[in-house]
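**Q** Pasting the structures here.
Bear in mind these aren't lab numbers, they're just calculated from the coordinates by the rules spelled out. Everything quoted here is computed from the prediction, not taken from an experiment. Cβ atoms are built from the backbone, for glycine too; each structure is taken alone.
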Structure P
Amino acid sequence: MELSVRNISFGYKEAEYLLFHRLNFHITSPGFYSLFGFSGCGKSTLARIIAGLLSPQEGIVQKDHIHTILLCYNTERLPGWLSIGRHLESVKAKRVSMQDLEFIVDQLGLHPLLGKKFFRLSMGQKNRANLARYLVQDFDMLICDEVLANVDEPSRNHILAIVKEKFCKDKIVFYISHNVDEVCFFSKKVFVISGGTSETKRLVEIPGIDGIKRQRDPGMDELVQNTIFKVLMAASSSQGRER
């Protein structure tokens, strides 16, 4: 399983400069990966290019043994005419058993919400329900764009640990978040978009912790903090080395 972004150049018509110029990066195995950068740096644009929703002016996205890429994002809405439970059952892939569906519902804390309509949920509940509808579908790669932005930190940590344990042995999860701590802890690699607002962005690759369970440990805390420092420095640098 491999994803190769090769020499991607992209810019919006109204912009004075290219957002990306001959951008390259590679994912060569299943696992949990993250994309980090400050607001407006192009994270969502790159996600849409990878998912095939935007076409670059130059370059290609090459996929080997990746047949289905799903993109979920923070502001999505579920249809208002179905309850959460009925919607999850309607989109569930055939390969997903009812036991698997029950597991996802349980781990994402959705049992009390199954009979409710989407518009009646809080923002955090909407985020969890939206993520669940993608987890029960067929995918080889799931891109999550700020999909847990409104969920509290303990719940996010639990959900990300469950996603890693259940899906990342044979699938790619590409997680986009402004939360640098969770990005560094859970990811096998962190791809950092660097470059100022008036220049073409670069991509810097930094090894993550690739952790699962958050536990208080002085050695681990120091390792996480060191990784956070590297990621923030890369994101704020206009001289980041392109990969």
Structure Q
Amino acid sequence: MFYFDNFYGKKILKSSLLADFDCFFTTREFVLTSAQRDDLIKDASYNRALLLEKTSCDEICTAKQIHSANISIVENNKYFYDETDALISNIENSIMLLNFADCVPIILYSPKDNVGAIIHAGWRGTALNIAFLSAEKMIDNFNIKPSNIIALIGPSIGKCCFETDYDVFDKLILDRLDKSLYIEKNGKYYIDLKLLNKNQLVKAGIQNIDICDYCTCCMSDIFFSYRKEQGITARHSAIVKIKRG
């Protein structure tokens, strides 16, 4: 179950499945990446410093996201990954961050193995099976049992607001008979990206999955929404800290 909490006075979103770990999603109150909002540059800089201070980490590991299925395993002392939409790490006392403003944010974490991942799954990444491929890579590279992994599918644009034309629908919906994945109305398609990504995780063997019901477009007072704000917006983030062993 998802619930709002606070990180030293800043509103964040957590899941009861990982309540005791620093794995969470930020809100507009805790902006870490200003993106198109130049007026938030100072806030983002302050909040990044706060995040590092309170998690006792030296640097934030992040990436240039390009809506791909490129996945990187984090290396010691390397904090930036070019053209990457998923990060996987087992480096103790390190912190990872990816950014979102309608795309699906996914956190994977195995408390038993102390390995975590963040996945940026926009519709293009979803069509390329990035959630499945990331889970598979995490499982194979670190010899993890899928039953050990907890998955959090965070706030993103919902089926209520993700209106697409047939070309996007055709790339995403392979099972036209599964009407839980989409609604067709007046020649448009409303697609459930969260459920599509959940299905990919289940295919990888992960069963312990928490899905956030919040739609970023409907709730743009709490989260950033690229669609609702017509591209002039900052980003909320998914955060994973790999704990000390």
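**Q** Given that helix-only ellipticity at 222 nm (-39500 (n - 2.57) for each DSSP H run of 4 or more, over all residues; to 500), derived from a single structure, equals -6000, which label among P, Q identifies that structure?
**A** Going through each structure in turn, the value belongs to Q.
**Q** Out of P, Q, which structure matches 3.7 when distance in nm of label points 7 Å out along Cα→Cβ at positions 100 and 180 is calculated? Please list the in-between numbers first.
**A** Numbers: P: 3.7; Q: 2.0.
Answer for the origin of the read-out: P.
**Q** Moving on to the next point. One of P, Q was used to compute mean projected area of the Cα convex hull in nm², and the answer was 12.4. Which one was it? It would help to have the intermediate numbers written out before the result.
**A** Details: P: 13.4; Q: 12.4.
Of the structures listed, the value fits Q.
**Q** Computing distance in nm of label points 7 Å out along Cα→Cβ at positions 36 and 220 for each of P, Q, which one ends up highest? Kindly include the intermediate steps, with their values, before the conclusion.
**A** Values: P: 1.7; Q: 1.0.
When distance in nm of label points 7 Å out along Cα→Cβ at positions 36 and 220 is computed for each of P, Q, structure P gives the biggest number.
**Q** For the read-out distance in nm of label points 7 Å out along Cα→Cβ at positions 12 and 28, a value of 3.5 was computed from one structure; give its label from P, Q. Walk me through the numbers before you get to the answer.
**A** Values: P: 3.5; Q: 2.1.
It traces back to P.
**Q** While we're on this one: P, Q: which one has distance in nm of label points 7 Å out along Cα→Cβ at positions 44 and 132, as calculated, at 3.4? Each step should come with its number before you reach the end.
**A** On the way: P: 2.5; Q: 3.4.
Source structure: Q.
**Q** Assign the value 19, 17, 12, calculated as semi-axes √(5λ) of the Cα gyration tensor in Å, for residues 76-171 alone, to the correct structure from P, Q. All intermediate terms of the calculation are to be shown ahead of the outcome.
**A** Numbers: P: 19, 17, 12; Q: 26, 15, 12.
Here the read-out was taken from P.
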